[in-house]
Structure 1
């Protein structure tokens with residue numbers, strides 16, 4: 001990891017040291033300000049071509065599907081009142097490469113499984129510890145958004161998300177988010193509806209992400225999306241999923257939706273417990 005990461009800016013080679021504490025403090029300040037922190041140039045420039053090439057080799061292994069969804073990822077036939085933003089139908093056309101298809105020697109596997117990386121991320125999110133998913137398909141994934149496709153407006157199940165852009169498209173594919181558009185106690189449906197109907201630009205922030213940037217994000221309360229990709233080049237992002245508790249395995253329904261297959265482990269797990277009463 002010390003070869004891979006720009007330790008001059010992100011001192012993973014000196015856990016708990018003065019520079020580590022300073023980097024963590026800066027990340028926490030950004031997260032507190034709007035729920036998002038981008039660690040620019042986290043991966044050293046000399047590894048960016050390898051990062052991109054590995055993603056290009058993995059992308060054909062992705063499970064592709066185009067689905068009609070809503071921002072809450074609840075069934076479209078859910079009974080909702082007139083004007084509810086959950087009645088607005090979106091098209092999701094992104095794809096995922098499952099973890100069991102990603103070789104152990106790839107850069108993103110090295111990052112995801114690194115204990116010092118996990119410690120650094122936990123400190124940035126002010127967590128006692130992090131655990132890799134036990135799920136054999138989830139945890140580490142490569143997200144692929146093809147030209148003409150997008151990952152529409154949605155919320156995350158986890159309160160925190162870690163990701164890294166590995167390949168930039170020719171155009172489009174911007175990460176857009178609405179920080180704190182809802183809280184644990186208030187869905188703020190009117191604001192959400194404005195965003196979904198294209199009338200909420202006042203609520204939207206946009207990130208100019210570059211390959212090798214590490215993004216820390218609190219997506220449980222921030223509506224967010226990847227805008228439609230334009231041109232002839234795919235957009236690739238590594239998703240590093242962790243949990244505060246050990247042994248997390250996704251449900252069979254979620255696994256089928258994301259990866260197109262279900263393993264025996266997925267039939268042995270219950271739906272994840274939420275720490276709030278939000279719709280999704």
Structure 2
């Protein structure tokens with residue numbers, strides 16, 4: 001018998017695993033998470049410092065240590081010894097009118113340019129866009145002269161008008177983009193049922209545009225709640241100030257009451273946080289639709 005030669009199998013080295021496109025490596029993941037942690041710390045530190053300082057006595061306002069002598073004196077001073085409650089009432093009046101009027105004008109304007117073709121439509125949209133190119137500092141003097149001639153200086157309605165010039169152009173563009181995503185067949189069905197254009201808008205389109213309306217309302221609210229330049233230039237006398245203007249009275253060239261300032265700032269931030277909590281689920285959808293379809 002002849003011995004047959006045995007074949008030896010050669011083992012080939014395993015091929016290196018190819019990472020699918022878009023998959024991050026271990027080092028990239030670690031770097032990404034560290035970056036996010038640092039960014040989160042930077043974002044959280046200022047409001048956290050603000051909150052901690054509001055519970056410190058004036059002598060420890062610039063101390064880097066946590067609260068040693070916890071006190072509510074700053075809040076008590078702000079609420080009981082200043083015109084803070086008047087500022088709150090003024091701000092609620094101005095912000096409420098700005099939000100309601102701003103949402104109505106923006107929604108009706110956006111619907112009109114989305115559904116109808118009329119003379120001057122393009123110049124109107126360009127005008128709304130161009131008005132957002134001017135910084136606030138440039139507009140203070142002409143708006144001041146205009147309000148003075150109309151007798152609206154130191155009047156809440158004057159602030160409402162100026163805030164609408166900020167909120168309406170942006171919101172009208174965004175609402176136009178959002179209404180473009182709603183099928184025109186819904187409008188046609190409304191007209192078949194005998195609804196006029198406003199009835200179609202109010203009964204059929206508005207219920208479908210809640211995300212866009214939520215963003216419009218939130219933007220109008222923040223415009224009036226946090227704006228400082230117009231509030232300081234057009235309103236005089238502590239009893240007539242809004243919250244944003246009133247905060248400046250605590251720290252200026254004559255006084256520096258940091259404890260009261262931080263306490264008032266914390267109180268001012270609460271309503272904005274509450275409103276954001278209510279509308280946050282609509283913000284992404286409303287902003288995305290308005291941005292991609294305009």
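Just so it is clear, none of the values below were taken in a lab; they were calculated from the coordinates. This structure is a prediction, so every number in the text was calculated from the model and none was measured. Cβ atoms are built from the backbone, for glycine too; each structure is taken alone.
Here are a few things to note about the model shown:
- Of the structures 1, 2, the one that -6500 was derived from, the read-out being helix-only ellipticity at 222 nm (-39500 (n - 2.57) for each DSSP H run of 4 or more, over all residues; to 500): 1
- Parent structure of the calculated result 18.2, 55, given that Rg and Dmax of the Cα atoms in Å is the read-out and 1, 2 the choices: 1
- Among 1, 2, which structure scores highest (criterion: distance in nm of label points 7 Å out along Cα→Cβ at positions 86 and 222): 2
- Across the set 1, 2, distance in nm of label points 7 Å out along Cα→Cβ at positions 214 and 230 reaches its highest value in structure 1.
- Origin of the value 25, where relative contact order in percent (Cα under 8 Å, 6 or more apart) was derived from one of 1, 2: 1
- Which of 1, 2 yields 1.9 [distance in nm of label points 7 Å out along Cα→Cβ at positions 70 and 150, calculated]: 1
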